[in-house]
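Each structure below is given as structure tokens.
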Structure P
Amino acid sequence: KELSPANPTANDLLARVIVYLGRIDEAERQAREAVELDPLSVATQFNLARVLLYAGKLDEAAAAGRKIAELQPSSSSSHRWQVLVAVQRGDGETALREAQLEPDPDFRRFELALAYYVRGDRQASDAALADLVAIGRKGLDYQIAEAYALRGETDKVFEWLQIAFDNHDGGMLSLAVDPLLRGLHDDPRYKNLLARVGLPAAL
């Protein structure tokens, strides 16, 4: 970063690393700078949305998510952050509407599993989650764990976090800052996983 102060890639990559270490304020500053330097980049907007969600700045996270969908409507996960913001707010209708717009069929299953659950439609959530589990070996192990976390099925969460860990799923980097996993923070299994991944204690 010091060598390339006007390089959006440097800002973006630094933000991606330090947010997982819990340095959210600094990550937000770097992510915002990356977007300012390259406002038409889907990658920088995506990372900004992620950081803002972890920072609890839900309005801004949703706005960054909408910008992604505007810049590249067919982009995979272009509605993910809008869904996750709505889930955090308990807004099942918005979560479902955004999930149905998700262009990636696998991430759509994940988002629908969350949205239907928040909306109170357990049967539809079960069906979406079953579909997600059926294709879970396609790199969505961590997302399956997140879906079970929302539902409060703790043993299933750890089953899938272990699978994600064994498969080197990149989602495991979010372990310390993921708002969907806050209910696990006092569980010794969670603290053990943090140590195994090499992450600091959860915020």
Structure Q
Amino acid sequence: MLTVFVEGACFGEGEEVVVPDDEARHALRVRRAQPGEAALVLNGKGLLGRGRVVLLPGRRLAVRLEQVEQQPSPPAPRIRVLAPLPKGPRAGELVDLLSQAGACSWTPLLTKRSSRKPTAALLARLGRVAVAACKQSRRPWLLRVDEPLPLAEALDGLAGAASFLADPQGPTLPGLRAQEHPADLQLFVGPEGGFEAEELEAIAGSGA
């Protein structure tokens, strides 16, 4: 089955969804999509469409939808991961794995030991990694790649969300049950060298 991503698109049964040019080129040249082939359309916001491939003039591609399903919201708990930008290709690996694990978003966390901000170009590339992971896993909701955020600002925005700190010296994490925790969950992960002592105190003092 061919899987295509049309960001933010709204569509219904019986409609033809025109595939963006970059997606169409990949589908035709690499995937070698054929007319009538089964296809899945994702919009990254919970809308899924199933249908058949249609070739349009000018080597363009569309999907004629036979069935459309809207998922009302991301499954709980909605997990937001706040972690520093890894070095080199591990940034892409992080985004890919978080998407496969079902996280809702990743925020590059700025700490004393990891204050490197991702460039706009890198954030755009990581956004494309998130799209590829969304297509590969056929995930209805796209992982959001946020702008970088200093730790202090991240701690100021904790209201209403259960927060946890990934700390090798910390206690064992208890089992999470939907009835015991809010629908939103935030996970703080430190840099390679770990959080500074005062940062750990600030995180613990915030209720994580």
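Please treat every number below as a calculation from the coordinates, not as lab data. Note that this is a predicted model, so its numbers are computed, not measured.
When Kirkwood radius over Cα pairs in Å is computed for each of P, Q, the one that comes out at 18.9 is Q.
For which of the structures P, Q does the calculation of relative contact order in percent (Cα under 8 Å, 6 or more apart) return 14? Computed on structure P.
Out of P, Q, which one gives -21000 for helix-only ellipticity at 222 nm (-39500 (n - 2.57) for each DSSP H run of 4 or more, over all residues; to 500) as computed from the coordinates? Value -21000 for helix-only ellipticity at 222 nm (-39500 (n - 2.57) for each DSSP H run of 4 or more, over all residues; to 500) corresponds to P out of P, Q.
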